[in-house]
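Please treat every number below as a calculation from the coordinates, not as lab data. Here the structure is a predicted model, which is why all the values come from computation and not from measurement. Cβ atoms are built from the backbone, for glycine too; each structure is taken alone.
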Structure P
Amino acid sequence: MPGTIEQGRAGFAEALAAEWTKLRTVRSAVWTLAAIAAFVVGTAVFVGATRSLQPDDTILGGSLTGASVGLLVGASFGVLVISRDYAAGTIGATLMACPRRGVVLAAKATVTAAVMFAVALAACFLAYRVGTVMLPDDYAQGTPMPALLGVAACFSVTGVLGLAAGTVLRHPAGAITTMVAVLLLPSLIGPLLGGWERWVAGASPVAALQKLAQSSDAAPDTVGSLGAWPSLWLVCGYALAALAGAGLLFGRRDA
């Protein structure tokens, strides 16, 4: 009968619900998110207890010292969102339930970005509150809002980049290694590129995070002179491009 061809096939809402269910029931995903929160907050406690800040640092920047490393874990989380399906052999069942691969990838990206944003925002806000309590008032306070929203967005974008890398490479170790390079190499090679430094060094999610956090580590000679929010928009732009490219490849090759 007309209109019944697509009956029984999952749409975006169903794919979204399925991805959310998988996320909540896969221990590795839950523990990875817990590790991000624990490291960010735990580092804030350590910095507060030892008062190991630079003289020109802010309480906000010092409190979020652990967020940069947390991004590496966040990238791993994005990779695992899809690579675990390949490793467990469940990708075939997922695509049988929802043959439209673009819908599957969009659902994974939505869940990844939303969960990363929520976890990062809560952890970073708590870390900042720890810093305001434990660090002395002779440090500049910093401006937490809307900076914390931008920091949480960095985690979302990094998770989506990890998802794109996992989609393209399929192998968790290779995708995570690639993401480590994406996060760290721009700041390492940027100073070698002359006038391109502000764009290359500022293209890393780590650089955008450090600028948004108003950290003393966000010196122009290491993370480029591009502003905090422009750096974030630049990262968002190439993350969307990477996801679009991964979606094209995902739709054309065998599961």
Structure Q
Amino acid sequence: MLTTMVDNFPGHRDGIMGPDLMAEMRAQAEKFGAEIIQGHVASVDASVRPIVVRTSEAEYLTRTLIIATGASARLLGLPAERALMGHGVSTCATCDGYFFRGHEIAVVGGGDSAMEEAVFLTRFASKVTVVHRRDTLRASKIMQDKARANPKIAWMLDSEVEDIQGTSGGEVTGMVVRHNKTGIKTEIPVTGVFVAIGHTPNTSLFKDQLELDANGYIVTHDGPKTSVPGVFACGDVQDHVYKQAITAAGSGCMAALDAEHFIEHQS
């Protein structure tokens, strides 16, 4: 939903636009009889049988439930961020790093994920500038040491991105970074800005109903099974490690098979 060209999904060697991939998957599911109902889910009650799913228009009773609500990347909140998303602004280095071969780019964040993305991006970029709002990093020592030892990585600590600049055609050309102590603003020429300040799993509907970890991700066991029998979770709502479209699709298949198995044994 937040990407343009998807180049790492099997079967699409020339890449496919994110919305087109979604449309193809939907059409394929409908071809085999899947009924797709669009609506905003207001509440879920997984404590009763059948499970109750309520939208603003209707109420659905179901014997099993597969949760695939994903995780939302945290953003900086800049007006240009949304406008340039997929056109130089990205939340996934492994998805988009290749497009910046030989370019100067930036990574925003100071945790393990940011360090991991910065090191990964040095495979492609000529220079990676890490921007972090504090004067110390949150990343583990081993990740910090690995990043600091990389000669392609430059540092702008105790600094915040105030603006992301782009062309009228929608391509990133630079960013404005403000130093928190001095207030001095610096324009940095970059063609890509990777935001790595974490993800928020979309699990508010299931709080106090399913077991969640400390960061709000659904805890699963034996594949996609949750703490409630008959309720399964797949994709980024329960995966904070791999976070790829193909791993989400694979776990979705596992959840579908387990849901079918659950119904068969409840008959």
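For which of P, Q does helix-only ellipticity at 222 nm (-39500 (n - 2.57) for each DSSP H run of 4 or more, over all residues; to 500), calculated from the coordinates, equal -7000? Comparing all candidates, it corresponds to Q. Calculating FRET efficiency 1/(1 + (r/R0)^6) of positions 24 and 208 (r between Cβ atoms, R0 = 35 Å, to 0.05) for structures P, Q picks out P as the one with the greatest value.
Given a computed value of 0.35 for FRET efficiency 1/(1 + (r/R0)^6) of positions 80 and 240 (r between Cβ atoms, R0 = 25 Å, to 0.05), which structure among P, Q does it belong to? Mind showing how you got there, number by number?
Numbers: P: 0.75; Q: 0.35.
Answer by label: Q.
Upon calculation of Cα extents along the principal axes in Å, for residues 64-199 alone from the atomic coordinates, which of the structures P, Q produces 60, 38, 22? Source structure: P. Can you tell which of P, Q yields 89 when volume of the Cα convex hull per residue in Å³, for residues 160-215 alone is derived from it? Attributed to the structure labelled P.
Of structures P, Q, which gives 14.8 when mean projected area of the Cα convex hull in nm² is computed from the coordinates?
Derived from the structure labelled P.
If mean count of other Cβ atoms within 10 Å over residues 72-79 is computed to be 14.2, which of P, Q is the source? Matching structure: Q. Please state which of the structures P, Q yields 24 when relative contact order in percent (Cα under 8 Å, 6 or more apart) is computed from it. Computed on structure P. Quick check on the output: 2.9 is distance in nm of label points 7 Å out along Cα→Cβ at positions 56 and 96, derived from one of P, Q. Which one produced it? Structure Q accounts for this read-out.
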